[in-house]
Structure 1
């Protein structure tokens, strides 16, 4: 186990007085050793070599919880661990964000604002459109024998669908994605704030154009939504729609990238899915379990004793969600991807009242990728002379993934 920072002052890394020196470790979530090769495995190394909960002075100073039991508790227990602050480093939000800023019982009324757009019935209606976008993307590069998967597919399928849901042109992705990526992966509070304010300026114009027009898109739905008879405030509309764009443009793309990278390096797993398509639903969750993407935080609401650890009101706790599904105390053979698991247990979409409302749509998009990509390009590999580029931060991401294959081995369905 790495040695704790016995004298934080000697290293220039400070910890508050209530944190015992034996629980202070120098861990930077934005620069984990080994993250370029396997960011989730880099998190597992932290899990296996540090206390279950410890303090890092990096990125403003915060706790990190590494075990499934604690991650599940902190995700669900809003009375001690609030969702009102989730960014690491903790810089607050320039505008209120709903329903994130509301803990139960107020949370439920605001969550209903988003739930219909991501309901099973709505996702089912989107099914044909999901498939059409996926097929068009695959056919654009299938006969070329190679693609840069992140740009050519992972940031096409979910992002184009999401932009359709908010009634924005596909071309806007080029403008919006840099803001979303800075918010998700930057450790610089100034850079994050600049990106969020720039995104808010963009959203402010969209809201002004759609206010009072009664559109059916998700942004129009939000800006006209009423809670107890009252519309959201202008600041709430701005913050909620801005956060929706930032969140909707990145997370599923990461899931798709990690899944494609794994399958490119494991032909036996590809063959399993090709020979037995009934395994696809389990494969979706198993790949998500092994390659979790979200590392959000929680705000400690009041001074507490948590399993013998003194936490103070205002402390932040980072929850690397991937570690829930990679904890050997919770999951047997956690590093092994097994499409035959009887039960796939993960916390990739969170637990409790703030569970991600887009989970059903994310699974549908992953299912479509496995079905349509493998059906058309069954044999692919990491392009010779390249290596996948990964990153950590608020969101674990696949930044670049070069794939290649023999065009003669492909087929149009």
Structure 2
């Protein structure tokens, strides 16, 4: 007769990942991490650390190689800031642009983009800098206003630079320099195109047929451009409003989704192999204000102005609406939406078109300005920026302990 000894082995299914730019690894608001909490304790997930001294601003964070990068403003300067992701300790800072003031909130807006050993960041006054990620030393910088004839938008330059191969794509908004591709090693222009003013949106890139196209939302229109030379392939002005075009475009299966608020709406474009675009539908059921939608499966999840909405991507059919945590923004990881309300509430919601299903929520002590800096997820942690404060929360599920039978 044999006897068996049962032993327990600690194990975890966590798949970790960085968040190296605006809206995560693929600029789509989604993290591929697993092994995360499916519900939070009362009061929210455990807070690991709190960093202070970031200064003013709505810049969210990029996380790569164990470091966190963001922007802030103090006194007469805007700054690039680098923190240790494990401890929240500041590692370096670099002055980047003069101060920017606006009644809805001063300081920088855009998120730095990490590309290998370089960091690319845009200040609210139009100062774009390339910086060494380790030392914090500036490699090169350009001015959107001085070098490209751009005009600072009412609420400041807000985009996050897009790196595509050897190019950095940005939207200075100057005459014949509405959109510009720069050599990422030295900042020299590779191509310039259009004369649209800068919106508050960040460009994305997608493959169409044998070529790559840029999707750009300016202050005037949704643009489809050839990525290699900036040639205009399509322009759609019906999705633009005269106040603020903010949300990031979404590309999926040869289609492109653009959305704005202020009573405007959203359009889905079908992209032909040659880059030409035709409208599939126009809808007023998903008017993204400052928060971009997230596409999970075949459904978009985003704010129709103030109401969190689930809408089928290819038809525009609404699945559900809910006031959720209030007007805000959301990102996605492991079957859940992480929603941030501008009044200081964070919610965990199932990403399903069946119904609105909230799993958990918690509140934090928000400052005097709205909580407009989107959340970020990296390496089992949730990061929340609120002006001078940066919080790190541990959202990893406890390791499973499977029993293993061993024969003696």
Structure 3
């Protein structure tokens, strides 16, 4: 199960920090299903935990403004399936045409836009990757970006979809080099490379996860240079690319600046890894101003620290931090810097267990997954306080 779990998170590409942490240890898998009671809800936001039928590993990836959650799960045979969870808790599972049915094959849902269109990728019977678009009615369009490799685990990874239906992602070529791509609503696909991106195996250009494409078509991401250090970039709709590094970011292999999310105003959320291997959160505004931060309680050892992920239109960030005992916790950070810790009921408290938030919608609903005390992965949805509910203390 360790290799299966690590492969899942490599595919979902949450962040280099989280992936490296998870794959460094042997992880088995559990399950808890709970929701806060009505009396608890009167005081705090509601947290709902869930697993699609047949799931042994559940990983949601994004929740749209309507409250629809998309993600992927692994069944008992090691096959991936996409899922949609409606606001009423109803699940719809889906398989892209051509998806394989063997272990490490199948369909992964990644991103959902306000109209309910979903993008992601599938692995065929040869474990080659292909992108897909599933419209709100369930009709699929599959695609391959130019230059996509045809070997096992090579091909097209579709990551983010915006309200207009544009899709951003990455291409693994025949030499295992990464390239970015943007697929326009008219099916035109443009590939690109950030200046300075390495051309060796495992190097290249990577688009931010799930929320790396904003409504204007601006893309945030990062690239690996020739020394396998990370650097951030932002690509505007006309193709111009600006690269950047957060002050304090390390320059060695596995260190540097990672960009994860971008809001409609062009503000980027991400994290950087310093020369000691510690991760820190940051914000970069459209005028290049950078604010760095560390969440209280974040560990200060190598592989520990604060990871910034998605940012919503209000400027609220969702992310995670690994404490000094290597337990993971999630957080939300307001534009004013107010931080609220999130621990899902049922989350384990052992090393590399805990709560892992992934994305946040415009209303402040958060989705992600948690690892229980047995090492099993389950999905969660954290709903914000309802407007006018004076008894609910959101603390944001």
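The value 17 for relative contact order in percent (Cα under 8 Å, 6 or more apart) was derived from one model only; which of 1, 2, 3 is it? Working through the options, I get structure 2. One of 1, 2, 3 was used to compute mean projected area of the Cα convex hull in nm², and the answer was 17.0. Which one was it? Only structure 3 yields this read-out.
Every number in this text was worked out from the coordinates using simple rules, so none of it is lab data. Treat the numbers as computed from the prediction; the structure is a model and nothing was measured.
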